[in-house]
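Read through the structures below before going on.
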Structure 1
Amino acid sequence: MYTVKKFPYGTFSWADLISTDQAAAREFYTQLMGWGTADVPMGNDQMYTFFTVDGHNVGAVGPMPQQMRDHGHPSVWNNYITVDDVDALVDKVTAAGGKVIAPPFDVFDNGRMMTVQDPSGGTVCFWQPKKSIGAGMVNGTGAMIWNELNTWDAAAATAFYETVIGWTFDKDPNIDYWYIKNNGRYNGGILQMSKEAHGDLPSAWIVYYNVADIDATVAKTKELGGQVMTEIMEAQNAGRFALLVDPTGGTFMAMQGNSPDQWDLNGE
């Protein structure tokens, strides 16, 4: 078990699904991943559902706001980066060519957050923890193991996050892939998309969840009404993975990691 007490600045610490059909999404993921659930009232007769593994929060699903529904927005997994001061980053985001999609706001007494879009089109959330650090468990089976930006402009994306967050990057010698380093530890990746492989897909951050058996997960996804968007692929020395879509349209990666101990995502 890979439990977390604190996430260092600049580390991915949380992911949640904003769904067009919260009940259907909850049913899909609990069956696919074996997650437990815990509901927390949001007001207006709405619930935020935490997904759990051995009592530790590993993700969540919430209802999509009406404004997003009105614009025909599909369900989306949000990726969160821990920061010290959300408000202090507003000017840095805009100065670096990004956009503030949702200005800083308090999430009850759990933390403070904002949503931004980088110059390449990737949307991500910044999280300033108060009562909630984010995930209570990472890397292990059923938990978040990696976060990745698929983008049409990796140069613009790397420059933005280096300026705003302070990340550095190691370029893969074989493909157009940049490994994110946060205080010397690997913390995700950035992939330069190609027309041949990605068609007209928009730039987007994608969350990876660790599974015990990727073949069984792919088969179960189809059985539960989800979609399998890629064949099972292999990342050298890392594991096997596939891009999946839940029945409400949420896109995520399932990955059978070779050894969770090799991942540097975990906090302190």
Structure 2
Amino acid sequence: MTALHPALFIGHGSPMMAIEPGPYTESWARIGRALPRPRAILAISAHWYTRGTAVTAMERPKTIHDFYGFPEALYQQQYPARGDPVLAQRVRGLLAPTPVMADAQEWGLDHGTWAVLRYLYPEADVPVVQLSIDGTLPAQAHLDIGRRLQPLRAEGVLVLGSGNVVHNLRALDRAAHGKGDARAVAFDAWVRQSALAGDHAALADYPGAGDVARWSVPTPDHYLPLLYVLGTQQAGEQVSFPVEGFDLGALSMLAVQVGGDTTG
């Protein structure tokens, strides 16, 4: 049986983590050292939220600074990983008959991808392709797309989701570093319990978790990347949480890994 590359969801937090290392970024670096080296990465970032589905298909994706009002040093950051047009075409084939636009010039690597990868693979020496999130689709459809991407794990591809399972920007508390609101803590615990139970249906129907879900996920963009990663899970595979915690009261920094090991 062909070994499956682990799949990974990272809670990426503030863009400032790209230039301000701390406990969470140290954990990302540790994960990068522990994971088998992938031949390529397929990233699903909360920050490429589109109408319809697209995949980057350029040889040299640009580094996108898709944020405003941050220090100039953050805008100077570059992540010069190569693209992988062959992988982009493979993704299009796996998702057929769903139409997937091959984007050869418009997008690139947004901060949901590169701010995490600069710690996972600091040498930028693994090719990266991004898949957009079609915001017109229901949550179950994103889980289904993840299932169709499952074969990539047997081909040495790291399927990487980047978002936050709790992401309520209106409720951010600048004084609450390393802390979570009670509603954030409750929803994060529900996500972990559901993932451990393999209850993907519940996770796709996350509004069913009630008031804590509505507070924690006011918009779906940062939550949906988790469903792509869990969609790649095969029967009997373990789920682990190599990073746990909260920031600014309303951000969960939870990381969810499917398969593999995070020790080392």
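Check the numbers for mean count of other Cβ atoms within 10 Å over residues 103-110 across 1, 2 and tell me which is largest.
Across 1, 2, mean count of other Cβ atoms within 10 Å over residues 103-110 peaks for 2.
A value of -8500 was computed for helix-only ellipticity at 222 nm (-39500 (n - 2.57) for each DSSP H run of 4 or more, over all residues; to 500); which of 1, 2 is the source structure?
2
One of 1, 2 was used to calculate Cα Rg over 2.2 N^0.38 Å, for residues 135-190 alone, giving 1.21; which?
Value 1.21 for Cα Rg over 2.2 N^0.38 Å, for residues 135-190 alone corresponds to 1 out of 1, 2.
Given a computed value of 21 for relative contact order in percent (Cα under 8 Å, 6 or more apart), which structure among 1, 2 does it belong to?
Label of the originating structure: 1.
Among 1, 2, considering only distance in nm of label points 7 Å out along Cα→Cβ at positions 87 and 119, which has the greatest calculated value?
Between 1, 2, the highest calculated value is found for 1.
Using distance in nm of label points 7 Å out along Cα→Cβ at positions 215 and 231 for the comparison, can you identify which of 1, 2 gives the largest number?
Across 1, 2, distance in nm of label points 7 Å out along Cα→Cβ at positions 215 and 231 peaks for 2.
Where a number appears in this text, it was derived from the coordinates with a stated rule and is not lab data. This one's a predicted model, so the numbers in the text were calculated from it and none came from an experiment. Cβ atoms are built from the backbone, for glycine too; each structure is taken alone.
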